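Dropping the structures in below, format is C-alpha cells.
What follows draws every value from the coordinates through simple rules; no lab data is involved. Fair warning: this is a prediction, and the values are worked out from it, not measured in the lab. Cβ atoms are built from the backbone, for glycine too; each structure is taken alone.
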Structure 1
Amino acid sequence: MPGDLAGSPALTFAPLPLKPGQALKHRSLAAGMAKRFEDYKHLIVWRFFKEHFSRIDRQLVLVDLLDAAEGGSVAINELQEGIVSVLKAFNPGQNQWLSPLLHGKRVERILFAATKADHLPTSQHDELSRLLTSLLKQAQSRAAFAGATTSVMALAGLRATTLATATIDGKPVACVSGVPVDSDRIEAVYPSQLPRDLVDLRNLAPGDFEILAFKPPTSLEEIRPIPHINLDRALNELLGDLLQ
C-alpha cells in the first residue's frame, strides 16, 4: 500500500455479504464501504496504472497454482477469477474507467508463470504448465480477451531443491531434495501427483494435493550461477525480440 495514504479511508474497507442486486441504503455501512472501494480504485489503482502500467507493453504474471491446488476446488475457482481480473485489466473494453489510461498503449505480451516449479520433479513441470494453460484459456474466453500474445511456463526464480530418486515399492520414483522450512537437514520428498486435467483439478478437496515448502539455498555466494528454473526462458519470451 502507498505510504502517503496510510490511515486514509480509501484503505479501510471490506466486502460485506449482500444479496445480488440489493440496493444500498443511504449512509448505511454497505454504502460507506462501496464508496471507499470506489475511492480506492480511483486514488490508488488508477494512479498505479497511470504511473506504471500505462507505459508497459510486456507483463509477467506470477500464478501460485500449487498453493491453490492444496486449497481444493474453491481456491482453484478463486485463482481463475484472479486470472480473469488480470486479463480484464489489460483489456480497456472490459474496464471503461481505465480506458483513458490504456488508450494508445497496449500490452503486447503477457507471460503467466506457474511458480514454485522447484517443489515438483521435472517430470511434472509440463503438467503444471498444461493445467495453467487450461485455466488461462477459460479465463480468456470469459474476459473476452484479445490482442496481446499470452504464454505459459513453469518457473522458479530461485531454485530451492535438486532432483532426487527414491525407491517406492521396488520402483524408482522422481523426487525433490531440499531443506524443509521446519527442518535443518536435507530431505528427499515425493510430492503429490498433479491432477491429469482441469476437471480433476477442480474436483480436488483440501488435502488431496500437498507439497512441502523448502528453505532457499543458505549461501548464494558459493553458487554461480544462481539456481533457477526457466528464468532465462521467461526473459527471452518477454524481451527476446527486443534484444535481437
Structure 2
Amino acid sequence: MAMRLTLLSRLRESRLLDALTSLEMPHLACLSQMEVYGFGFDVAEFNRQTKLILDALNLIEKKCNSFTKRVFDLSSPKDIGEVLFVELHLPYERKKIVRRKGAPWSTCQAQLEKIKSLHPLPGLILLWRKLHSALKCLVQPLDKSKVWSEERSMYRIYSTCSIQTATGRITMHEPNLQTIRKDIALKVDGLSELSDSVVSLRNVFTASQGYTLLSADYSQLELRIISHLASDSVLIPLLNAGGDVFKDIASPG
C-alpha cells in the first residue's frame, strides 16, 4: 500500500496520472482480449504466399547459378564473394581491417546495393536474402503457431504481448507478429518471370465474418512531440494542418 501511494504521488507530480488511467490501463484490456481471441489466419492465402516464396527462391537460385560455371551457396558469404569479386571481377571496397586468411571484401547489403547496377547478380542475391529470411523467420514460425478455433471455425494465431520494456513499446512473441514485413516486390533486373509478383504475408491475417481489420498509425509522432515541447511556431501550424514535413524536406526547391 505504501509503495502504491508513493507511485501515485509521483505520477501526480509528473502530471502522468491521467495518462495512466485514461490510456495505459484501458489498453491492457484490449491487449488481453487480443491474446485470448488471437488473430484470424487464412490458411489458403498462407499456402499461396508460401508457394510464391518457394517458387521465387527456386527461380532466383537457378538464375544466379547461370552466371557462373558452378553451383554456389547463396547463404555463404564466402561463395558469394568469390563469385562476385573473383569470377565476375566486380569492384569492391577493401575492408579497413582484414583478418588473417579472411577475405578483403564484404558481401553485406550496403556493398551489394552499391554494385547492383553493374550486374544482375547482386540484386538477385539481395532479393533471395529477403525471401529466405521471410521463409525462415516468418513463414515457418507462423505455420507452427496456427491453432484451429472451433468457436470461430477458422485457424488463429495466438501471440503473447509484453509491456515491460524500457521504451514503453509493446512487444510480441511466440510468434512475433510485429516483424511481419510489408510487401516484397519481386521485380528485379535479370528475372522477368517475377516482375509482376508481390509477396504479401500480411494478407494471411483476416477478420472473422462480419468484422474488419483496421490498420492505423500515428503520423510523424516524434516530430509532433518535439514541436510541442519546443513550442515551435513553424512546425506546429504545419503539422496541425496535416502537412508532411519529411515530404517537404525531400521535395526539390
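In terms of Kirkwood radius over Cα pairs in Å, which of structures 1, 2 is highest?
With respect to Kirkwood radius over Cα pairs in Å, the highest-scoring structure among 1, 2 is 2.
So distance in nm of label points 7 Å out along Cα→Cβ at positions 5 and 181, computed for just one structure, reads 5.5; which one of 1, 2 is that?
2
Still on this model: Here distance in nm of label points 7 Å out along Cα→Cβ at positions 213 and 229 has been calculated and equals 1.8, so which of 1, 2 was it run on?
1
Further question on the same structure: Quick one: distance in nm of label points 7 Å out along Cα→Cβ at positions 149 and 189 came out at 4.7 when computed from one of 1, 2, so which one is it?
So the calculation was done on 2.
Determine which structure produced the value -9500 for helix-only ellipticity at 222 nm (-39500 (n - 2.57) for each DSSP H run of 4 or more, over all residues; to 500), calculated from the coordinates; the candidates are 1, 2.
Derived from 1, not from the others.
Using FRET efficiency 1/(1 + (r/R0)^6) of positions 37 and 173 (r between Cβ atoms, R0 = 35 Å, to 0.05), single out the structure from 1, 2 with the greatest value.
By FRET efficiency 1/(1 + (r/R0)^6) of positions 37 and 173 (r between Cβ atoms, R0 = 35 Å, to 0.05), the leading structure of 1, 2 is 2.
Once distance in nm of label points 7 Å out along Cα→Cβ at positions 69 and 197 is calculated for every structure in 1, 2, which label goes with the largest value?
Across 1, 2, distance in nm of label points 7 Å out along Cα→Cβ at positions 69 and 197 peaks for 2.
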